[in-house]
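Multiple structures follow.
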Structure 1
Amino acid sequence: MASLDGRRIVVTRRQGQASSLVDRLLELGATVLEVPAIEIAPPSEPGALDAALGQLEKYDWIVLTSPNAVAALLTRLTVLGLYPRLSVRAKLASVGPATTIALRSSFPEDKVALEPRDDYRAEGLLAAFSDRSLGGKRVLLPTSAAARETLAEGLRRLGAQVEVMAAYAIVEPPGLDASVARCLEGGFDLALFASPSAVEAFARAAGGRAAGLPVAVIGPTTEATARASGLDVRGVASPSTVEALVATAERLLGAPRP
């Protein structure tokens, strides 16, 4: 008997990012309910980002905080007809393993120069930068249009000249309300979240039924959003990886039912 046999688990990651998580849960016997809570869209005004990508040689660092940012840069470089490479002169910083894997896939000629040891979020990346000399260094920070200011402000406190560029927007997929309603009607043992945006979108769609729903999340930032949304946070994956999220689900649900 697999460890998650008979368990109904909601996966809220967007299509294209959920495959490894879904595959692992299925291997463990879970019934997976896929309810993508967010989608990625191009920025409404790409002009500033396009200008930056046309002058990559002026940056000392390019800081990447998600696979979405990596994909967005590759898309814009392709649209602009530019060679798909980021480290013309700049060093590359990655927030964690998932982003680094995306970089290796999309930009095989580029190498990551800096990555947090274990805290794969803005705070961990700032800690990794703390022993680097950033005084006067020009930093390109391509991120979502609604990203937290934590990283940009922290890099500026370290002396960097930070240019924050909206590389993509996070939007709710069509039909989310109906998908969440079906999910709630059928019931589930645990919902998994990997970003605050997914939490917010799912909770909004659930409305008054969101309170007390059992969830497991990646990292303290997503945890805080889930608690603020009234969800019952049963576990927090650490480090912030898909593998740790699956392990958290196993820990919470893997024991035999009473």
Structure 2
Amino acid sequence: MTSREPVRLERDGPLAVVTFDSPPLNLFTREMGQGIEDVMNELEADPPRGLLFRADGKVVTGGVDVHLFKERAERGGEADDGVRGLLEQNSRIEALPYPTVFAAHSLCLTWAFELALACDLLLAADKASFGLVERRVGLTPGAGGTQRLAERAGPARAREFVYTGEIYSAETLERWNVVNRVYPDEGFDAAVRAFATELANGPTIAHGATKRIVRAYLEGGVAGADAVTDDQFAELFASEDLRNAVETFLIEGPDKATFSGR
């Protein structure tokens, strides 16, 4: 991909970094949607060991290009290929078998916040803020934001967030268990890259098992997670990472192992 496109993918060792870059507001357009689709296809074909989403510019995004809503309303609500796939793409992000992190350095509205909620972890700068403001044009979020916000913060908070269309601070959403960590504005990009890189350098196979156990819990409670934990746990003993880490532990002590994701 070239830097002229609204979505670009770079590889930094085991970490893949996806950057949204469509100045001045990183609005969601058909081109942005196609860029996300292209990136997802590449990530699934050639998986990294960790994934970081971030944005360039003053804001993460100002939302969706309202012309897309106008065009769809003129068609009587019928979707087209340019905007239909964001919900499916967020489900694909959620299903990736390695750690996924979203970094929000400033204002993050609608589609990008919904994408962030499909990631495992959401990191925010002090000045970051978030909103699902679709009510302003008579809509409700259509890319999974409502249900994923309810999953993290509870249904009452999700209703409040969507009903009011207000903008909420990173501090508030950390208190609601939506944002995982808040970092100082200065040095934010370096801090989140270091955090995501550390995850990507970790035991990738074990992280994938953790994700599947958490998903089983969300879908079936503790009993649902218990039902899959034995199998997930047992499969890890076939990995090179576990065997090498155990051998290193016995010879050199804890925290000396390096992982390859195999």
Structure 3
Amino acid sequence: MSRIEKQSINFRHAYTNLFPPLKAPLIVLIVVIVVWQLAIVLFRIHPILLPSPLAVLESMRIEKKVLARATLITGAAALCGLSTSIVLGALVAVVFSQSAKIRAAFYPYVIFLQTVPIVAIAPLLIIWSGNNFRTIVLVSVIISIFPIVSNTTAGLLSINENLRDLFRLNGASRWQTLTKLRIPAAVSHLVLGTRISCGLAVIGAIVGEFFVGNSGAYDGLGTIMTQWQGRQYTSALMAAVLASTNLGLLFFGAINLLSRTLLRRWTVAANLESE
């Protein structure tokens, strides 16, 4: 096989990994839209309950400036929340990997962050932090940090026993074992946790906006959803839902792109090792 053919095959593999086949999802989307429209016609559903796909598109066109601004604001909050979760989650996971006692003492409280009803504590967060951008980021962090801590801790602990014995035989220090063995082995687990958390970060930002937006000092997607719900502006509300969904997909795609490019060295090695 010539060098050009190998490069062509590698390019096709990379393209497939970054941009998976869209034929099947497009077919599903078309079927959903057709069933949606038929249900409205056959059952004569009122537009307030379920607007037509064309009505949703029209609302997106009319409210495009509001939706664009709200998406940018929510996206910024979700990005800050996700970034904070990655940094804090990775640091917590490193600490957990170094001491079984610390892990046993504090890991239940990390689980508590995952199980706490954020809707119940959101009013408290507003009292403590105020009706501002910081509170939105805080809610996003609380919701999205657990998968990163859990997956990264698992990656730091599930290293190859033979490699660990080799490090011990060569007199490697705890720091050397951490930086040259545990952390490289945990990169793929961190990416996996981040893929899960990127959608949760968007959800957390929107949930936070449901509460902070009530003060009139914030205008993210969650805020305009609350406003349009009160006006029974259903088509625009569904347009906002689509915008939030696209925001989560954008985050997910960015994480995949990052893992396939900048972090390819570690993620590919982990995949080969698992096979």
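A compact table of results
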read-out	value
Ranking 1, 2, 3 by distance in nm of label points 7 Å out along Cα→Cβ at positions 139 and 163, the structure that comes out highest	3
Structures 1, 2, 3, by distance in nm of label points 7 Å out along Cα→Cβ at positions 27 and 99: label with the highest value	3
Top of 1, 2, 3 by distance in nm of label points 7 Å out along Cα→Cβ at positions 171 and 235, largest first	3
Structure responsible for 16, with relative contact order in percent (Cα under 8 Å, 6 or more apart) calculated and labels 1, 2, 3 on offer	2
Read-out mean projected area of the Cα convex hull in nm², computed value 20.1, structure in 1, 2, 3	3
Among 1, 2, 3, structure where helix-only ellipticity at 222 nm (-39500 (n - 2.57) for each DSSP H run of 4 or more, over all residues; to 500) as derived comes to -27500	3
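FYI, it's all coordinate maths here, none of it is from the lab. Computed from a prediction, not measured in an experiment: that's the story for all the values here. Cβ atoms are built from the backbone, for glycine too; each structure is taken alone.
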